[in-house]
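The structures considered in this document are given below.
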Structure 1
Amino acid sequence: MQRRSLLSASLGLGALVGLAGVGVITDAHFFSGSKTHQALAGLRLYSSAALAFGTTVSIKVLHDDTQVAQAAVADALQQVQSVDALMSVYQEGSQVYQLNERGVLRDPDPHLLQVLAFSQQLSQRTAGAFDITVQPLWRVFSRAKAKATQPTLEEVAAAKALVNWQQLAFDSQQVLLQREGMAITLNGVAQGYAVDLALDALRRHGVQHALLDTGEFGAIGSKAQGQPWRVGVAHPRQHDSLAATLPMDGRQVATSGDYETFFSPDFSRHHIFDPTTGESPPELASVTVVAPGGMLADGLSTALMVMGAEKALALAAQWHDVDAMLITKQGAILKTLNFPEFRST
């Protein structure tokens, strides 16, 4: 599941060591050189990483017990990888892959059903701006890109005709695509859902301070006394620059943008599609959402990209404990009133 990597950690914690299969490591120098903030008493940093969603997923945990920290991180990473294995559009063993191939899936996993139910609710709440059945559009544009060309108007129209979230039916016995040729993608929610499951796993092990990066960000507690975990939001047009630095305030963070996977050099055609036009939404270059859950932040970041600035800001303002930052293709930055942002003093 190739996925955007739009947020860069702005942590000051040093680099992670290793990938999947490498044990959890400690960093004895985690707090060395810090004059402003004191370490959380008796805690050490444990870091690990694994491969999932076509990228490197990383976890940082502060704990006083090596065995507990190792077990917690291993459990959290397993949760992330299990979501990828279940919901990937590329892995032949995933239930999403099987559904797209056959048009029907028997005995769906409860986690898949939970994500499908959330997706349908978000589609309804956003008047269809969020739609997991846009996969036919992705296929058309991907095939054209492989040939260094663009799809024809007829190809786009044919794919768009297969996009309709209301023609996806599911219950505990089966998932059904009601038209031949339909297909789904959960790339707009799966990584956020993985954040939620991984954070729950860390809490079950008693972890009180952690930062998780699956391509979306989740955090528990803080990284030092009086110092929250922080993440940086990549600027969509200024390479290696941050548009904002956010303190993790107990909510989760997700970003969608036009620049990670695109089909035209001017970013007018990219991996996010407007279900009503079959094309990519024209107004926004990126959307960052802060929300109480990872799946909500993930899904809303996609939906708000499709809706455009005016409708996006209006919807975010109506949603409890949700904030958003929008960056237009012209570089204008728009934020909800309470969007959190770290400013050095």
Structure 2
Amino acid sequence: MIVVVATESRILVGDGGGGVLREARGLGQDRPTCLAAPAGAPGRVWCGTNRGVFRSDDGGASWQPSGLDQIPITALAVDPVEADVVWAGTEPSAVWRSADGGRTWDRTADLSTLPSSPEWAFPPRPETHHVRWIACHPHQAGRLWVAIEAGALVSTTDGGRTWRDRVPGGPYDTHELAIHPDRPEALCAAAGDGYYESADGGRTWQRPMDGLDVGYLRSVAIDPGRPDVVVVSAATHPHAAYVAGRSDGRVYRRVGQGRWERVVDGWPDPPRTIAPLLRPGTSPGELWAADERGVHVSDDGGASWRQAAGYPTPPSYLRGLAVGGG
């Protein structure tokens, strides 16, 4: 297993088997912003930076520029259906598509034509907004859900030639969206305005919050072996979610239609870490997480956790986590 972590200024890599992650080379002075790793290409990892896209073919140990130079990249996704198709989100909000592994890129239809776009604004810098997350349908090429921070979760069924605007009752400030291949129409969204789920591909939404004692959600992952087991990370408010030393992040787990239960096996109680980044592994019950203490793994669907790797020096902020086959 390859584990790649993006801090506020570095890329750290390891195999998740213990020890300390090592620093990767190749980004130069560019600042990492997001990561993505395809399931079917061992060793391949993508990194977005403040000035373009980078690609690694050796598990994150080294990186090469891969297009969209000088453009701030804020989200990446690897298409699970079409080989060599990569999606990139930017600031200001736009979505780009590469069909040749990052050699060339084409911009999709203009998101600013959507009716809700005049309302989009990133709270720390309200003069702008950006794509926070891109989620691909696991079986239908070109079908995407794109989160705009902040203001909308939009979607396309034709690879971005046309876009569907946010729907009433859906998440407003989506941070991450998870989909299990066995339930491709079931969407799980971690948002600044709570947890949302849809059973019909995002046409309608519910907001099951029973058991969540905080409402600002950062990350979400689904048990690879059980699509009814969902894990989220959360904090009391935005300023308590991201920065080490001043955060109160915590982890919650939900089975089926039950209530959320806070996970304390492997997490501080009372909470005092950032709201961790969460990713599914490749085996049933395998989930990964990263906070400022290190990288953690669960083998029981998020009920308990153990530390799998540490850092050379503790970071103050994490921007991305990717896991994939070696």
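Taken together, the values in this text are just the output of simple stated rules run on the coordinates, not laboratory data. Quantities reported herein were computed from a predicted structural model and do not represent experimental measurements. Cβ atoms are built from the backbone, for glycine too; each structure is taken alone.
Match the computed value 24, 13, 11 of semi-axes √(5λ) of the Cα gyration tensor in Å, for residues 88-143 alone to one of the structures 1, 2, and report its label.
Source structure for this number: 2.
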Can you rank 1, 2 by Cα Rg over 2.2 N^0.38 Å and just name the one with the largest value?
1
Distance in nm of label points 7 Å out along Cα→Cβ at positions 264 and 280 - highest-scoring structure of 1, 2:
2
Value 6.1 of distance in nm of label points 7 Å out along Cα→Cβ at positions 64 and 160 was derived from the coordinates of, among 1, 2, structure 1
Looking at structures 1, 2, which one was helix-only ellipticity at 222 nm (-39500 (n - 2.57) for each DSSP H run of 4 or more, over all residues; to 500) calculated from, given that it came out as 0?
2
